[in-house]
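Please go over the structures that come below.
Here, each number is a calculation from the coordinates, and none is a lab measurement. Only a predicted model underlies this, so the values are computations on that prediction, with no experimental measurement involved. Cβ atoms are built from the backbone, for glycine too; each structure is taken alone.
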Structure P
């Protein structure tokens, strides 16, 4: 699902990205990036834009200025934790440095198309990723990956979340 960010939203994302990387580095938290061709701000910026894109798709109240060290859970859809993973490549893959880095209930992949347009490509549960991902070196060391075509559609996550929420009333 394609999401276009407004100039105001991009401005907020830029402010939040600068804030995040400066706070993290000042706190001594080392960025674990694999792509050495980009700086910390580039990576934080695409991550925040991806988070905002997912929040818009699912109508999640999300604060890009959230403080604290990344626990692997970027946002919540009801009681389902989501790790938003972003890539600069429209045909990018869902990637974790290793299988144990997948902490949330599910991961949502967001691919950048240009500065203001993002494709929220699909999602995968942690259990399915552990079962179906494969090891691959994308030029920055080995990691666990899954192709976009193998991800589940966003509608399935929305449906699952809605069913869980409504079961509480039965």
Structure Q
């Protein structure tokens, strides 16, 4: 059975801006198997990478950006392909706004991801303000990243306030609610 890619969620911010904290906060949704408890950062290594969100759907979750791991776009896409089994697949993970190490900026990374997997929907969520109060205009001066992303088919863009932990948990988790 081939992979049918339904949704991809990218949480975007500079290194240390709170991306993994926001992604972990999705676990307040009981469907993700933690009885509504948000795993702490020290527990992140205990989180499974694949979560069944219904009988026929699974979510591949990454908490570390390919930028931080020094992956190339090909390595990032190959790793995602290997983690997603046949059937209906979803993805959630962090990206950095700028090119870093061997990964391109968020716009090119999302373009490559959508070309490789052809998901039905992609949501790119910028942390603005970040947990440190930094705004999108501060970490992407002179660029309209939202506008560039909105030119792509199936991509939607949002900004969330990351200054308080766990406040956006259902906003992120609801993207994977198919009921």
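So here's what we get for this one:
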| quantity | calculated |
| --- | --- |
| Answer label among P, Q for the case where distance in nm of label points 7 Å out along Cα→Cβ at positions 14 and 118, calculated from the coordinates, equals 3.9 | Q |
| Per relative contact order in percent (Cα under 8 Å, 6 or more apart), the highest-valued of structures P, Q | Q |
| Highest-scoring label, criterion being mean count of other Cβ atoms within 10 Å over residues 94-101, among P, Q | Q |
| Value -11500, calculated as helix-only ellipticity at 222 nm (-39500 (n - 2.57) for each DSSP H run of 4 or more, over all residues; to 500), assigned to which of P, Q | P |
